[in-house]
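J.: Right after this note come the structures.
Nothing in this text is a laboratory measurement; each read-out follows from the coordinates by a stated rule. Remember, it's a predicted structure, so these values are computed and weren't measured experimentally. Cβ atoms are built from the backbone, for glycine too; each structure is taken alone.
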Structure 1
Amino acid sequence: MTRVLVTGATGFCGRPLAARLAHEGYEVGAVVRQSPSPPLPDGATVTVQPDLAEPIDWPPLLAGIDAVVHLAGIAHTRGIAEDRYDRINHRATAALAIAARRAGIGHFVFVSSIRAQSGPAADHVLTEGDAPAPTDAYGRSKLAAEAAVAAAGVPFTILRPVLIYGPGQKGNLSALARLASLPGPLPLGAFANRRSLLGVGNFVAAILFVLKNPATRGETYVVADPRPIALADIVAALRTGLGRKPGLIPMPARLIEIAARAIGGGALWERIGGELIADPAKLIAAGWSPDPDTTAALTASVRAPQPAA
């Protein structure tokens, strides 16, 4: 039986990944910040490590492990000092990758971010061939972690997912879901700017795919649903999932941008107001088969029972 150590196994992506791994017959070791409630799948071995910024004795946790999926880290959040991003997203990843190499781990899957490659918007379709150009501390810490993993000498695969959605979604999509829940029409009908998103089911399937395919070792992949979706269509899908009519009124996007920036919403505008299209063709060509229907998956993400924290 293949044993996989998953860091961040109780998070938004980690919990469904741990469940899928167990279902597929893997033995799961979970490194988490606090004891999971509800519990992880039967048979998962849980180790609590409250803070990745503190030194961790990795060798006992890696004993008998065949592969590592490193999900844990600080997400893209305002108000976090650059040094803390670096300590947790970069230096802690480097320490784990070095420990994995010393332990003879056969495969180290590092979940980075599209923000290691780009800012919140891009004027062209992003592929793995683009020179990385992160624009903030979060993206720089992820890019530095990628370099550390590659330098550690452990067999690795690096994934750069775009914004991930699913039941219990957080961050920008949670904010959009709250907006979508408002009664009455919304002035977003003219928002044709397209964004690449990634369903959590597709993300988990990508992890399973690279774990099962040795040819993915040594590679970096952009991970996204196959087709980008316009912001207006994102909000319409969320409203449909909440049992509302789309109710989107066309209003010039520029006027809404001016209003958003005037009331301090510039940061959110930068993250959702522009285009960001990422092309997952490389991973698809390798054999990954994602669900192509982002609209239906977005609608289902707000209809589904929301998972426990």
Structure 2
Amino acid sequence: MQNFNNRTAVITGAASGLGLAMARTAAGEGMRVVMADVQADALDAAAAEIAALGAEVLSFRLDVSAAAEVEALAAATRARFGVPHLLVNNAGVGAGGLVWEPDPADWAWVLGVNLMGMVHGLRAFVPGMLEAAAADPGYEGHIVNTASMAGLVNAPNMGVYNVSKHAAVSLSETLHHDLALVTDRVRTSVLCPFFVPTAIGRSRRNRPGGPPAAAPTPSQRLAQSMIDKGVEAGKVGADEVARLTFDAVREQRFYIFSHPQALGAVRERLGDLLQGRNPGDPYAARPELGERLRRALRPEG
């Protein structure tokens, strides 16, 4: 897609962080912007900001884990602006801790948003995009799925998040191949950001039913602390990642990396796979950090 002007973008998780940055970039490109988010007050403020930039805005409060709500978003989008040209499945939440510790509600929450939210977005929007491509030779469509570097490597103490983001990468790669079977005018990309200053570390504010009644475990407290420090120290901002994403859409690039320097860990993992090695030490470059975590989490520590 070379031209965004006078076209429509649908962005989930649009009230803050990467989603809001995507909306700003879309508005700057002259797009109509559909902004969806679970947090109504933040969504209202974000929509007002984007409208003030001169964009036509449709704001829609929804929980992406609910298929019917995403289908309602698609219907509202079509009624207001027609079939969208850019779909950004961006809504995401984070949770950590040793992989056996999150309760079923946490697994359902994280997978419901990070994976099923994308599935619902694809089911609700892709058929219409394909119909538009078949009917109009000038139609171009693109889908961006926000995954994570956690979808390409497996840091310890982040199991539920890793699983959801690996699934998002797999879904996106399969979508790339499936679209290529049926059309040349609807394409896809997967965005794999590393630590970017956003509000994902405060995801539990939107957890259904509120935070768990049980106190967080030591591993969950450590995971939260590490997420907070990593996000706060991020040197690549959300607006820069949004610009990188729109550049990738123009260039029809599938993989989008906010921190290419982090790909060394991906190469190590692929080397383990290809050579049949056991997974390598994720803290080989920072052994003091690995030792600190082991001391904190082992009973004898």
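J.: Given a value of 13.8 for mean count of other Cβ atoms within 10 Å over residues 175-182, calculated from one of 1, 2, which structure does it belong to?
T.: Here the read-out was taken from 2.
J.: Which structure, out of 1, 2, was mean count of other Cβ atoms within 10 Å over residues 143-150 derived from, given a value of 20.8?
T.: Going label by label, the one that fits is 1.
J.: For which of the structures 1, 2 does the calculation of Kirkwood radius over Cα pairs in Å, for residues 63-150 alone return 13.7?
T.: Of the options listed, only 1 reproduces it.
J.: Computing mean count of other Cβ atoms within 10 Å over residues 7-14 gives 23.5 for which of 1, 2?
T.: It must be structure 1, since only it matches.
J.: Assign the value -15500, calculated as helix-only ellipticity at 222 nm (-39500 (n - 2.57) for each DSSP H run of 4 or more, over all residues; to 500), to the correct structure from 1, 2.
T.: Of the options listed, only 2 reproduces it.
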